[in-house]
Structure P
Amino acid sequence: MKKKQKRSKNYNPNQTSFYFEDYLETNKKNQFSNKKNMFQDRIYLLFFLFFSLIFIFSIQITRISLNNVKIFKHESSDQNFFTLRRDIVDRNGILISRNISSFHVAINPKLVNNKKNLLIKLRLAFPELDIEDFEKKLSKEKYFYLKKRVSQADKEKLWRLGEKGIIFEPFQSRIYPHANLYSHIVGQVDYDNFGISGIEKYFDKKLKDENLSHQPLKLTLDTNIQYLINRELNKALSTFNATGGASLLMNVNNGEILSLVSLPNYNINLREDLKDEKYINKITKGIYELGSIFKTFTVALALDNDLISPNTVIKNIPKSIKCSKYEISDIKEFPKNLSVEDILVRSSNIGTLLIARKIGEEKYKSFIENVNLLKSPEVELEEVGNPIKFNWNKCKLETVSYGHGITTTPLQATTVYASLSNGGIMIKPKLIKKDKAEDAKTFKRIISKKTSDEINNILRKVVTDEEGTASFADIDGYNVGGKTGTSQNYKNKSKNLNTFISIFPSKKPKYALLVMLENPQVAKDLIYNYKGVQIKGSRNEAGWNSVFVAGKIIKKIGPILAINSKDFNYHAAEKIN
């Protein structure tokens, strides 16, 4: 018989299973372990997500920092704002005109809860507003405009009123950072962004070309020079009590216009409708008798036809000459015998007339037509003048020789001076900067290189000689030459027009500068330094005002031109036969 096994001391007859206690203990341990593992898994997951976000942001920041800044800027602006017109800049890239986002302010009366309250708010915010007119419009319950083209400051003031009946209508506004400075050149656009004057009108289609939207239209003008000349000319109007003035600076070798000023000017940002004739572009649209400026053309034509030389002496010059029913004389008395050079230096009417008779009407007429003095100027503006037509009847040759009885624009006269001084090549004035230089073969020759050198030498003596009429333009270091012109206004003989066209440096000209003053008066309080002697103003010829102003201008702009100018290749001009 088998022996019975001993029972455990802890034996319990009611225990169903001897595994139950161990199972509970083990299960608790397993549950704790599972919870612990789940907690750790969540931490790992959060850590992974956090690390992934940091990694993604790091990559994005690195990518943006390595990209071109310009691209980043355009991504934020171009998606929301596409300009309807291209920028206009000067030759150095300085902004002249640009489209910006702007607003018209309208009122919808149906959305205004308290009209009296709105009237009070507007009266306090805008004291200049016509409240009575506004109240009438408000009572009609029809949508109307409160203000057009509001400034950012006014927009914010209106927005702060908190009226839902105030509606802001976005549109593109054309702004001109320099206000008055380019008013006669750049022109304006209307509310629909269509050019209505100046460059804006002449290049309207090109300025709205979407394919060129990121390429600004570059002008030949220099903002720094434009500012300096504008300032000096404004001073001159005050000093000489002149009613108007104008100035033109041109590169004599390629026709580029570096500055064009016409006074009075106006703020083109205000969009005013100016009909007064005094606001015309005097350089391109003004038609004038320019007087003795024409004497240079007469002498140049005679020299080029080998009829005279600079040293040829014209003998027995009378004090006056009867021509048809007119009597022509000089303003002051000159010697009876004068060389051709002296005739131009002293500005003798009779001497020039006698030279013109040597030339003859046909040759003189051909020259005038060849240099386009009697045609509207060809330039990138629609505001151009049309010289008065005349017949070559009795005495016309004689009077035209010294600049009377013939009209032209200051732009055309300056262009001819530039062409006479640059070696004899007729240039075309331009306001648009071109990347490539024009082929010299496209230009025509109007005088020989020899004649051009002779004219430059005489024009220099007009400034340096004791008997010359332009001493105040003799600025050290710039070798200025030029010719004065004092004439009457062909529309009003009681008004005078004083002009000076200079070229510098005269040994190898680069620039032509015209200064013109309308109806200047004697500057009695002005002290002149006349050849080392301090004297008060007592005369009213061009030599005492327009020349004086030109000297001031050249002194101011000379350093800029010396830095920015490029030498012209005269050999290209000599290739033209």
Structure Q
Amino acid sequence: MENKRNWWQDAVFYQIYPRSFFDSDGDGEGDLAGITAKLDYIKSLGVDAIWSCPYFVSPKADNGYDVADYRDIDPSFGTLEDWKVMCDEIHKRGMKFFMDLVVNHTSDEHAWFQSAISSKDSPYRDYYIFREGKEDGSEPSNWMSVFGGSAWQYNEPTKDYYLHLFAVKQPDLNWQNPKIMDEVSDIIEFWADLGVDGFRLDAFNNADKDQSFPDVETFPGEKYGFASQHYVSRPGVDEYIHELYKRQLGPKDLVTVVELAYCPVEKAIEYCDPKREEFDMLYFFDMLNFDQEGYDKFKPVPFKVSDLKKTMDHWISNLHGKGYCALFIGNHDQCRALSRFGNTGAYRVRSAKTLANAMYFLEGVPYVYQGDELGMTNTDFQSIEEYNDVEVHNYWREHVVDKGEDPEKVLEILRERSRDAGRSPIPWNDSPNGGFTTGTPWLRLGSEYKTVNVEAEDKDPESVLNFYRKLLHLRHGRPSIIKGETCWLDLDSDEHMSYLRKFEGETLASLNNFTEHEVTVQLPEELDAENAEVLLSNCGRETLGENAVRLGPWECLTAVWNS
């Protein structure tokens, strides 16, 4: 590697959603001690770094992405001492630890905000964004919240509105106030001194808002409009992160991955240009938004593998040699990847392996979301009461309560696309509640846990879990994977996702059939199928046969040529 800060270029990250990972004390919620108890399992996957979603003090209006105290652990997750033990045990196993830094907004229960809403004379008033309503008393602008409804909430004590791009209980910080920079710098220093190795910055490219707050165009019949052009990737973001780099990130060798949404290519390239000293990796939130209508995740369009390939190609080709993006097929903000892109019937195991093989040999840094390595599918919730997510309940209120839409149809789309569908607890064995907890789980497990669980898959050499282990160990240390260019084989095909990676005499091919029938993938003539070494296969294949490679239903393989 070029320098010690670049260790992550050959790394595999594992994403933990702590509330659903493992419950050590029987209260029904995962906790930090539960993470510590399962570190050997994570290490066995071939993981180099762990990123955990938030566990700070929080009312959990958005499951911890509403922080009430940045320097303490929510009691439901444990104590600061539990955190120190966990971090130390991660390092003992040769892994790094990243935490979520949520500083576009706080919780409305944070002490800063509680002071700010009490009086216009509060010393914390300018920590947030307040505006008077229009002459008729309505919101300052018609901006829509990401979770639906207005992005403004009226505050009775001061007779004005505060901005919340996300939930009502997530007021946005005012980054144009230099005191916010001081506060966040101190928070970073606090955790760095305790041993954290890096940060994933949540929604940070929204930090700089156009504070003239102009009204925006709305969809027909809608009161509020999506105003992303007025708060996404504006110039202040560069200024803020560069200042944090100078103060803390650079001197302490802290690595960053930033969540980006709707970011222009030119800006993405600037963000990860090492000379600018801003971000290290880019986590494109909208990388998986290609199978929906516009901004609405609850209006899916039929999945086509060509759309997935073209989305990946867009970022990989533009960033090649300039920066690194995160590779992921699922996360805590998505439904389960296997239900969305794979086959949940006869080819469940094969397709889970194929999704991994197709994604994780691309150029970028793998981020494996907990449970994807087991081939978990969407949880089969039966009623609105079984859901926890604020996004789900806002959607239900808008479409069923307010608009009178068919509740069964709404439940069907929620089962298919909600975040909770991918947040159910990890099943560790086939005991009650999958061994996740001895209590009542905060969110119901899916009905498949009797067979899809860590203990069962660990014993099965052909399981999805053991395929992931082979894949993740295999990709380490291969220059063609770290730096090789990506050459697509039939980018327009709606049947397979196949590509070559080439670098300094090594060519790697990842071939992946996304159908239930046989598909032929044509290799270039300069590659001799007889000289290929098959590194990985989900069907026990040992040779390619010929350059016109015939793949069975949901078959995948990875092969390599060395000159």
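Nothing in this text is a laboratory measurement; each read-out follows from the coordinates by a stated rule. The structure displayed is predicted, hence computed values, not measured ones. Cβ atoms are built from the backbone, for glycine too; each structure is taken alone.
Out of P, Q, choose the structure whose coordinates give FRET efficiency 1/(1 + (r/R0)^6) of positions 420 and 508 (r between Cβ atoms, R0 = 30 Å, to 0.05) equal to 0.20 when calculated. The structure behind it is Q. Given a computed value of -7000 for helix-only ellipticity at 222 nm (-39500 (n - 2.57) for each DSSP H run of 4 or more, over all residues; to 500), which structure among P, Q does it belong to? Going through each structure in turn, the value belongs to Q.
When distance in nm of label points 7 Å out along Cα→Cβ at positions 92 and 340 is calculated for each of P, Q, the greatest value falls to P.
Going by FRET efficiency 1/(1 + (r/R0)^6) of positions 364 and 388 (r between Cβ atoms, R0 = 25 Å, to 0.05), which of structures P, Q comes out largest? When FRET efficiency 1/(1 + (r/R0)^6) of positions 364 and 388 (r between Cβ atoms, R0 = 25 Å, to 0.05) is computed for each of P, Q, structure P gives the biggest number. When distance in nm of label points 7 Å out along Cα→Cβ at positions 84 and 548 is computed for each of P, Q, the one that comes out at 6.7 is Q. Structures P, Q were shown, and P(r) over Cα pairs in 20 Å bins from 0, in percent at 21, 56, 22, 1 was computed from Q.
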